[in-house]
Structure formats: C-alpha cells, structure tokens
Structure 1
Amino acid sequence: MRILFVNHAFPGTFGALASAFASAGHDVLFASGFRRREFSLPGVRHIVLAPPKESRASGAKCHAPGLEGALAAGGQALHAFVRLAEMDLAPDMVITSAVDGYGLFCGEAFPRAFRVAWTEAQAGIPGEKVRGETAFTRHLLQCRYAVDCHAFVCLGTGEQSQFAARLSCGLDVPYAVNSEWFSPGAAGGPELVLFYSGRQSADRSLAAVRGLLKARGRCHVAVLCEGRTVWESWETALAALPHKERLHLPGTLSLEGYRELLRTASLLVCLHRDGLPASMLLEAMSCGIVPVLKEGTGPAFLRHGQNAFFFRGQDEACGIFLASLLEGRARLAAVRAGARGTVLEHFDQNKAVPQHMRLLLDAYAAWKGQQPLLA
C-alpha cells in the first residue's frame, strides 16, 4: 500500500509512524514544508513543499499559520499532489496534520484515497475570547479536515477528546513518546523549574514565580509561553522583579534545545485550567520532570505524590509549595522516577506506534469493505 504523510515539518509528529509503515513494506511518501537537513528516514521518500509567499511575507510560522497562509499553503501543496497523481504515485492512504494547511485539499488531488486527519486532542472548544487568534484558526482548520477525512485521529492522554466525542469518525489514541530521546539528563547543573504560561499573560503565574525565586535563592525559572503578546507581558514583568537574573524566557527553541531544557528541569508548573499540551506533559515526564498542576486539572493517570503534585490554595502560596518540593530531594527523586515510569508503561512509542498502525490499517480495511469505521 502507498501511504502519503503530510506535515509542516519532516519528520515531526509522523517520524516514528512513517518509519514503522516503511519497515512493514509499505511504499511511504512524506510531504513537508520544512525538513531537518541532516535527517532521513530509511524507506521514506521526502517531497519538499516550500512555504507559500503569503506566509513568508507575513512572518507567519508554518506550524501556526493565519487562515490566509494556511489556505495558500493548501493551494500550493495541491499542485504538488496533482503532479504525484499524474506520475501514477497517487496514495492509497493520506495521513495529514490537522493543524496546518498543507493537506487541506488532499481530497481534490486524491479523491479515491482513504484520508486521515491527525491532531492533538482538545478537551474544549475555543470560545469567543480567542477569536482571531491562532487557537481559533487552528480549530477552523481541524473542522475542515474533519469534514473532508474518513478518520480523525486525536492524540491524547487517555481521556475522550471533544472531536472524538462528537465525530463518528473520531478516534482517540495514546500520544507516542520517544522515551529514548526524551530521557533524563545527567545530574548536576543549576536548579531549574519550568512554568507553562501558554497564552495566559504573566500576571496569572507571576506571584508563584516571585515567591519561588525569593524562597529558593539558587533556583532558576524558565517560562514557556505562546504568542508575542504573552512573551512581551513576561518581558515587562521580568524587568520589575528583584531576582530577574534567575528568570529566563527561552522563546522559540530547536528540538534539541527543547529537549535539553526538559532534561535540566525538575518541575513543570501549570497554574491555569487550560492545562498542558499532551505532548509537552508526556515528553517532560519522560525526561523525569514532575508536573505540578492546580487541583482538579490534568489527566486521570496523574497521582499526587506518585508521578505528579497538585496544588491547592491561592497562587501566592504556590512559590512556597514549590520550594518545599525541591527541598525534599529523596521524595522528589522517587516521584520523578514515577513520572518517567508512567510514560514507559503507557505512552512509549515502541508500544503506541504499533497500536496506531493497527488502528489505521483496520480502519482502512473497513472503509474498503464499505463497513463502518472501527471505534
């Protein structure tokens, strides 16, 4: 069977799955707008899709496009896909990322292919307050893929996603973590705590950050945030802090830089109820980082004092709570081991990727036989 993967980055999200299909003897093509030049996948043929002029002119990122940029990317990719069909290389199955525009018009190029959209699960639907932002644009793209595809796969942490709950073609699968790559780092180095701000401004987590820096004189804090506006809110807040030399704003990181940051940190803190992306949560846990979340948030497999900590109370007191966790080294080491053990047991890609393959092949077989997709 010929399978085409479409994603903004090569290998990106689909690296392990594309390799697994190629190893199983399938003819695998991979179309992307960006590639790691030093990287290749045995048995996988790569097709370069250049970013559209609209994206370059606006400065939009390929993985977080504006709607115009996404449509332009889809239109540009369509021409490449039509050429594939003309060369008698039309795929039997197309697996596309549902967060960018490159695969938007695959149905027009490959009307006879089994089309699969692939996304990280969403627990909620974006509301009016994010209108016009990347999150809402991404949601619109996902809805378009859901209409056009035969299966809509949601990567998550075990809970049912909104898409899978509402779509007859929705399929929830476990996120697959490369636990060999995302592994604990060497001991030593500065004490580091990561705060995930996401799209929340600095004032949401600032009290906890200030309290931790004050209570723990050697501790450094790095803040992960999305969007220029949020980053600027933290830059402004940093200038007013008395311990600003220990507060860091990494900004956009390479994959290697992201991994090294995770391997250095001890805790990953999220104080807002939007929660952590499944990818970041599980990759951090695979590196031995302990997630610290507000009580009542987070996936069901997290257990306080076993593989995570939950904070109860006002955010102002969270800094003291975090300092106490760092002080209890023996307990923290045990919980860090529990966090990584959870990933190895439930989300390791050596277990999850074969499960993804079986699900896709079963769904394809059901579609070919004109039977309902397997849930």
Structure 2
Amino acid sequence: MSQPMHPPPQARVLILAPKAPGQGLGGAERHLQDLANVLAPICQKVTFLSHQDAPAPGLFARLLTRIEPMLASPLAVRRLTRSGLPEADVVMSIELMGVGLSHPRHLHLFFGSYAGFRSMALRPASGLRAWVKVAKTALARRLECHTQSRSGAIANSQGLRDVLISQGIPVNQTILLPPTDCDLFQPGDQAAARALLGLPPSGRVILFAGRWEYAKGADRVAKIVAQMPRDWHVLIATPPGHSWPVPTGPNVTTCIGLNTAQMVTAYQAADALIQPSRFEGYSLVASEAQACGCPVLTSPVGQAAHYLQAKEAGVRASVIADPEAAEGWISGLEQVFVAGSAARHTHRQYAETHVSYEAVQRHWQAELSRLFPEFSWHRS
C-alpha cells in the first residue's frame, strides 16, 4: 500500500538587516517592509533581526564602527551568530549583514551597493580625500564580495545588478523587484491635491522626491530650475536635513518630511517626477509616482534599465541619456506634457503590470520555488 503524499512544509524565514521594518523611513527600510508584506503570506513565519538585536558591542567594536560605519553590519552579524540565531529554514541577508554568515540556505539580497555608490555618487575629491575615497571603495567592494552564499546574491534591479558586476561582485542574473502598493498609490484629483499643498492651480508642476544631496542630483535639479520656463513650478519633497543649497524663488515650493499620505498627494499634484540621481539601487519614489499616474523622467540608473526595455514608447523615453544637460530634462518634460493623460495612463499601467504586490509576489514564488523546492511557497 502506497504511503499518502504530504505537501512540502512552508518555510520559516529569518531576515538579517541593518534595521528592521519601521526603524527608519529611508528607501532600504521601506524595501524591508515591502519584503515582509510579500513573504508573509507564502511563508510559515518571517522573523527580522537587526543591529539592535545583537548583543552590545565591546569597546574595540565600537571604535572600529566609529572609524568606518560600514563595519557595523559585519560586526553585528558576528555578535548575533555567537549569541545564537533563531532556528530558520531559510536565511536572507540584506546589505552587509551577509558577511561571515553561514547557513545551508542563505540568500543574500542587494538593495544597494556601497562600492557602487562610492564610485558613482560621491563628489569628486582630490589629494588625501581622493585616496581615502579609493580605499573605502575597495573596502566596500571586498565586504560585498564576502556577502555571498550557496544560493548567490540577487539584486533588486537590472541597473544595480550591472553595477555589481562592473565592481567585480558576484551576483545572480535573477532580479527581484520591490513591490509598490498600487491600491495606496493611485491617481487622484490633481486640482484638490495642489490645493492641499498650496501649489499653483494651473501651469505645470514638476516633482523632485528624495534626499536633497549631490548623490540624488540636487545640483542637476537646480540647473533645471534655472533654465525652465517661468510658468513651470517645482515641488521639492525632501526629508529633514540637506547637504546642497535648496533653490528658492516664486516657482519653487519645498516640503520637508512629508508622510506617506502626503507623498501620495504630491504625486497626484505633479505633472511629472524628475529623478536625476547619480546612483540608485531601486527607486521606490519612481514606482510610487507611476502608480499615481505621475510620469517619471530618470537618469540612466537603477530601474532605468528596465524602462529602456519596456514595450511602451512613453516609458522607454523616460530615461534621460545625458543627465548633466538641463536641456534634455526640459525637452523630456515637454514631451510628457504634450502626451498629457496618455502618459499618465501609460505609467500607471506599467506600475500595475510590473511592480504591484501581485506581480512581484509571483516572481518571488517562482524564484524561491526554484532555489528551495523542498518547501511550499504558495499562499497559505
């Protein structure tokens, strides 16, 4: 008599990250919360451990971390493994939390890259500062090479994967995009949104969202503001603190520290989002804007590689080939404005198709089933 077939069990997943969901408002922390939302329905249990969960560091570890903050994650992993990790079927690590980690089912996820960021997004330096920059970039590259596991490492955009490869960091060809809540981020009444933010009721409104710094292209935005038509208005939505002078004038509005609901309003109020970054792993603000029907113009970083492969001409045209030239951004914006509602519909549809929770969860299910077929990765 044949034995009854039992379905494979669902996996207990442990995620090691510098911060746990809810411990910050940056892109990486948002990615973590999105990752939790994707994995929870297809796993038995998802547990997070961060720096805060590790035993308190000793004096030597505190000194090393103070000298070089990049060492905080490898040192935290060392303390966590010594104190004993919770039992888990699959361990995922984020950023440098994979350095020194040993587990038979370890999957490392790149949300960004210290080596890529340092080589692409820091201001040019000279003299001693240039040598320090080179040394720290080499350290970052070495650490990121040691995040590897039996299952390899996976990037969250094609652009990031290509940067990692260019830095000599081993990475899978597979890409797992972060999801965007297309129910929360959706088109709305533009006139009402502008009224809520105190923006001009007519004319064009261009949105910049993100940290106001050189790495995010703050200087490039300033050039665009200086050369754009006078009846265009720029909305700068940025977290508190900035390392670049914020432009002022009657056609510039700056909003600091907007919460998620207010960001939805900002996307709905704008005619287009500009993202002139020098480096991105994956930009959540770009996908959130698209989900709100706000067309995106971006420099050729992060998910721009995906846009260039899109079947929609309006999405392919969203990548600005020469991000240093303000004229290219202004020309691209003019094309978006001419397209009008068609552009808004195209970008919304792209978000629904590629980065909605449903679409991203299907990709995760397929990849986890391939990597770890001894477990069930279907919704409970």
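Of note:
- Origin of the derived value 17 (relative contact order in percent (Cα under 8 Å, 6 or more apart); candidates 1, 2): 2
- Structure with the greatest value (metric mean count of other Cβ atoms within 10 Å over residues 86-93, set 1, 2): 2
- Comparing mean projected area of the Cα convex hull in nm² across structures 1, 2, the highest figure is found for 2.
- Source structure (of 1, 2) for FRET efficiency 1/(1 + (r/R0)^6) of positions 294 and 358 (r between Cβ atoms, R0 = 30 Å, to 0.05), computed value 0.90: 2
- Between structures 1, 2, the greatest calculated value of distance in nm of label points 7 Å out along Cα→Cβ at positions 270 and 342 is seen in 2.
- Structure with the greatest value (metric volume of the Cα convex hull per residue in Å³, for residues 150-229 alone, set 1, 2): 1
- Identity of the structure behind 84 (criterion: volume of the Cα convex hull per residue in Å³, for residues 14-69 alone, calculated), options 1, 2: 2
Every number here is computed from the coordinates shown, using simple stated rules; none is lab data. Because the structure is a prediction, the values reported are computed rather than measured. Cβ atoms are built from the backbone, for glycine too; each structure is taken alone.
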